[in-house]
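*Asks:* Some structures are shown below for you to check.
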Structure 1
Amino acid sequence: MIDLRSVFSGALWILGLAVILAALSWGNWEAKVSRSRLREALARPHLQCAIGAGFALFCAGLALAANRWWERMIWVVLGAFWLFRMAWALKQKG
C-alpha cells in the first residue's frame, strides 16, 4: 500500500527544490539581460520571495517526513525563518 504521507512530503520538498532552481535560473537570465552580476539579480525582492517560498516548501516537506519531534521542530523553525525572509522581501517590494 502506498503511504500518502510519504508521497505528499516527498512532493513538497521536490517542489521546493524546483522553485529554488527556477528562481536561480530566472536570476541568471536577468543578470545576463541587464549585464549585471548574479548576486545583484538574486538580491531583487521578487527573486528573494521565490527563493524563500522554495526553501519554505522544502522545509515543510522534510518536517512532514521527520520521525522525531526535535527533528520536526528544527525543520519547522527553519521553515518559519524562510517564511519570515519571504515576507520581508514582499515588504521591501511593496
Structure 2
Amino acid sequence: MQQAHDQLEAGTAVMVDVREPDEITEQAVSGTINIPLGQLEARAEEVPTGKPVLVFCRSGNRSQEGAAILAANGYDASSVEGGIVAWQDAGLPTT
C-alpha cells in the first residue's frame, strides 16, 4: 500500500478506482480516476497512457478484473491488493 501511495503522490503511476459511485462517495483516495468496473472497457481511453496504472477497489477482487481489462487494452496495469480496506488499515489518507 505504501508503494502505491508513494507512486500516486509522486505522479509516477495513475490510480483507477473501479468501485461504484456510491462506494466512492463514502470514501475515496485523492487523485484517483473513478471509472466503475462495468464501464471500464468502454471508457479505457480516459485512462492516461505512459505510466503504470494501479487499479483499486474495495478489497482487491474487482481491481484484478479491471487490471486485466486495461492490460488487454495495452496498459501496464496491476491490481492494488487489498483495496481501500488495506489502504485504510495502512493508515493512508482518504477523503
Structure 3
Amino acid sequence: MRKVQFVAVFWTLAIAIPFTALAISGAAYITDHLSTIATSIANLSRSTTAGGRGWVLEFAERWPEVAGMIIGQLVIFAILYFARQANQAESESKVQK
C-alpha cells in the first residue's frame, strides 16, 4: 500500500512541477509581449482576408447567413422527426387492426 502511495505522489509531482514552471513562464512571456502578440494577430488578420478588412468584420457580415442555415437545418430535422413519429403511429395502428 505504501508503494502505491509513493508512486502516485512521485508521478503527480513529476508531472505537475514541469507543467507549473511552463505555465508560469508562459504567463510571464505573454504579459511582457502582449502588445506585440496583439499587433501580430491583427496584421495576420488583415493580410489574410479579402480587402484587408480583418476576420472580425468578415464574420460580422456572414453571421446572418450562418444563423439562417442553422435554423433551416433545425426546421428540416424537426419536420423529419415529427413525420417519422406520425409514420410510426400510423403503422402501429394498422398492425393493431
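*Asks:* Of the structures 1, 2, 3, report the one carrying the highest value of percent of Cα pairs over 22 Å apart.
*Replies:* Going through 1, 2, 3 one by one, percent of Cα pairs over 22 Å apart peaks for structure 3.
*Asks:* Assign the value -30000, calculated as helix-only ellipticity at 222 nm (-39500 (n - 2.57) for each DSSP H run of 4 or more, over all residues; to 500), to the correct structure from 1, 2, 3.
*Replies:* 1
*Asks:* Which structure, out of 1, 2, 3, was percent of Cα pairs over 17 Å apart, for residues 16-71 alone calculated from, if the result is 44?
*Replies:* The value was obtained from structure 1.
*Asks:* With distance in nm of label points 7 Å out along Cα→Cβ at positions 56 and 80 as the yardstick, tell me which of 1, 2, 3 scores highest.
*Replies:* If we compare distance in nm of label points 7 Å out along Cα→Cβ at positions 56 and 80 over 1, 2, 3, the biggest value is for 3.
Read-outs throughout are calculated quantities, based only on the coordinates presented, and are distinct from any laboratory measurement. Since we're looking at a predicted model, the values are computed, not measured. Cβ atoms are built from the backbone, for glycine too; each structure is taken alone.
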